[in-house]
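Enquirer: See the structures that follow.
Throughout, read-outs are computed from the coordinates displayed, never taken from laboratory work. Being a predicted model, the structure only gives us computed values, none of them experimental. Cβ atoms are built from the backbone, for glycine too; each structure is taken alone.
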Structure P
Amino acid sequence: MRNVIKIPRILKINWINGLEISVVFNNGVSRIIDFAKVLPKIGVDELSPAVILFQAEEFCKVKLSNNTLSWDNVIQFITLKNGNKEQVPFEVGADVLYKFSQPEQPDISKKIGHLIKEIRKRSGLTQEELATKSGTSRNYISRIENDRSDIELSTLRKIIETGLGKHLELKIK
């Protein structure tokens, strides 16, 4: 049987804010990379051509190239086998970026947990009562309300419609 090597790859840039960037990796997870912390860890200092990336206006010139992040505005050269020098963009391997990244929790997950908690309390239910009505556990309800667990759509529907007696309506804008 062949071993499959899973190498992280970046599929999309979601957003850039200062020196933070949110990307989607090939495992489908959005992760945030804080380059204010990453750049020093990978050896970027005042002597490095990449030091300009500490400036937000230069950092935001990032592009997605070969499934990793790339900056054409950083002037650096590599020496080829024949001795010639060639200018190349500054890139950081996606495996390194994945290592230094943190999972990004979508705002909608936070809102759903908060909304469930708010409606449960207004309905006068404890977490235990909501769990019993919806066929889940009190621990699971607690994790959802405190944004420590993802929720499947079918379970969300059970909690909202069966447990809370409300109607679930989703919209995509």
Structure Q
Amino acid sequence: MEPIIKKLHYIEDKLNMLAAVIAIMTFAVMSVLVCMQVISRYFFSYSFQWAEEMGRYLFIWSTMLASACATHAHLHIGVDILVNNLRGKAQLAVKLIAQIFLIIAVYILTVYGAEQTMDVISAGQTATSFPVSAGVLYLSIPVSGVLMLYYAVVQLLELICYGKYRDTKIPDFLRRSA
């Protein structure tokens, strides 16, 4: 089982790095876009019609991808004081139950997010200020959901096989900004 988990870790780390880079890039582009919009309005009394909506799309994508990265680093919500005060099998049992609940929640998010995305795409909805399908916005939910689901399942396998999570390292370029 160990070679399989190592391969899963390799894939997980590569996916997480890709998600982190894309999240950072979308956030950076959004920041530049919003600054450009503010300067344009203040100094030139001109507003780009598409900038606000594009900024919203980029913000949602960066947030959803960053949520997946947080799941990879075990930064999702939890009651650490409870888990840290437990020992042995009780601590493992609580971690297993929490991981199973996380998988169920992320699965529901992913399935319903995919359904909503398909509904929006099939309805032909587009952004109001530029010619892009609104499905691009909704697609952030199932994409990040699949990443979170993969990470959560690998973490569950770690708990089952090793009794603990592996130490995930937050990349240096993310650690500096945290």
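Enquirer: P, Q: which one has FRET efficiency 1/(1 + (r/R0)^6) of positions 63 and 143 (r between Cβ atoms, R0 = 30 Å, to 0.05), as calculated, at 0.20? Let's see the in-between values first.
Expert: Values: P: 0.20; Q: 1.00.
It was calculated from structure P.
Enquirer: Check the numbers for distance in nm of label points 7 Å out along Cα→Cβ at positions 87 and 135 across P, Q and tell me which is largest. Could the numbers behind the result be given before it?
Expert: Details: P: 6.3; Q: 5.6.
Comparing P, Q by distance in nm of label points 7 Å out along Cα→Cβ at positions 87 and 135, the maximum is at P.
Enquirer: Thinking only about mean count of other Cβ atoms within 10 Å over residues 39-46, which of P, Q has the largest value?
Expert: Once mean count of other Cβ atoms within 10 Å over residues 39-46 is worked out for each structure, P has the highest.
Enquirer: Of the structures labelled P, Q, one was used to calculate helix-only ellipticity at 222 nm (-39500 (n - 2.57) for each DSSP H run of 4 or more, over all residues; to 500), giving -26500. Name it.
Expert: Of the structures listed, the value fits Q.
Enquirer: While we're looking at this one, here's another question. Assign the value 2.9, calculated as distance in nm of label points 7 Å out along Cα→Cβ at positions 71 and 103, to the correct structure from P, Q.
Expert: Derived from P, not from the others.
Enquirer: Supply the structure label, taken from P, Q, corresponding to Cα extents along the principal axes in Å with the calculated value 64, 40, 31.
Expert: Source structure for this number: Q.
Enquirer: Right, next: When mean count of other Cβ atoms within 10 Å over residues 55-62 is computed for each of P, Q, which one produces 14.5?
Expert: Derived from the structure labelled P.
Enquirer: For the read-out relative contact order in percent (Cα under 8 Å, 6 or more apart), a value of 15 was computed from one structure; give its label from P, Q. Intermediate results must be reported in sequence, preceding the final value.
Expert: Numbers: P: 15; Q: 27.
Matching structure: P.
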